[in-house]
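Next up, some structures in structure tokens.
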Structure I
Amino acid sequence: MFRGDLSRAFNVWDLRRAAQRRLPDLVWRYVEGGAEDEVTVRANRVAFEAIQFAPRTLVDVSRRAQGVTVFDTRFDSPIGVAPMSPLGLLRHDADVALARAARAANLPFVLSAHADAPLERVASAAGRAPWFQVYPPGDRAQAEAELERALAAGCEELVLNADVPVRGNREYNDRNGFRVLLRLGLRAMAEA
């Protein structure tokens, strides 16, 4: 049985169990959970489980390639690292580590607008400016300042996040005093 040694992690579920053992319950529930009754979380799992590979046998695969060109940049695979936050709850400098890993694997990396590490430091440490997540501006001056920072850090790709017009109703976190901005209540601090 997998007990934390990554060489013994045979699948994503092994890694999930290791993360659950390592993290305080409030942080784990934030990462693992969703809004309200988590209907969308369950629907996403069902949708992913419905995807199946169609094996083709006796096909020459000696010259296969999964690389792709996106915005005039060649990547080794048609996947990338999506924006996630606040990763600092999971590991110190997680944004930097993910950006470095994405660069090493030659994959796109999208830095969350709510990242714990400053954009400039992530770009410098990773050796490549990330793609940068932006939200539709509520405060136009603040949005322009963020875009200027992104451009100054070398970001050439902006990823517009249009799926969050209002904050998700994360009932479990609200009940337990957990806030993403780390205004932890006494119960959350005791748990951590």
Structure II
Amino acid sequence: MRAEPLVAAIEAASEGLPAPRRLLLSPRGRRFRQAVAEELAREARILLVCGRYEGVDERVRHFVDDELSIGDYVLAGGETAALAVVEAVTRLLPGFIGNAGSLEEESFRGGLLEYPQYTRPEVFRELAVPAILLSGDHQAIARWRRKQRLRLTRQRRPDLLETERLAEEDRELLREIEREDG
């Protein structure tokens, strides 16, 4: 994309106060992660700039504040990446999710995947909801959920555990998981 019309659009969209944080969606950018979504949700305004096919004129980079990449792959255009950023950020805004507490234990919060979710009925095609979840023992349920978050992260995204600073209780749960799962 040519610099002149794109920079003119960036400048026009940047008018007014507060000035937006201007972000170019690009494979060269820093990886968009949950922590970045949380950071952007604290901004008063953001402006997403996305290219098409071969990207944008290099000089456009002088008119943005940061570059973001949504993953290690190439898309035909940045629109899909922009939608991913919009979805991840807006759901963190106050009032967007009805129960703000539901954001506390979801995937990537605290560097772990989310625990398994279950609904009614208690048994579906011979698959039962774990008994602990029906016990009413809130402390035991919280421990089970934490253990499941650790187990799923260990099984499916061990890279997340390499960067996460775990509490001693979590390390003990991981040792327990290791003994159980081998």
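If P(r) over Cα pairs in 5 Å bins from 0, in percent is calculated from each of I, II, which structure is the one that comes out at 1, 6, 11, 14, 17, 18, 15, 10, 5, 2, 1, 0, 0? Of the structures listed, the value fits I.
Upon calculation of Cα extents along the principal axes in Å, for residues 75-154 alone from the atomic coordinates, which of the structures I, II produces 36, 27, 21? Label of the source structure: I. Between structures I, II, the calculation of distance in nm of label points 7 Å out along Cα→Cβ at positions 35 and 123 yields its largest number for II. Comparing FRET efficiency 1/(1 + (r/R0)^6) of positions 147 and 171 (r between Cβ atoms, R0 = 41 Å, to 0.05) across structures I, II, the highest figure is found for II.
Rule-based calculations on the coordinates, nothing more; no lab input. None of these values were measured; they are calculated from a predicted model. Cβ atoms are built from the backbone, for glycine too; each structure is taken alone.
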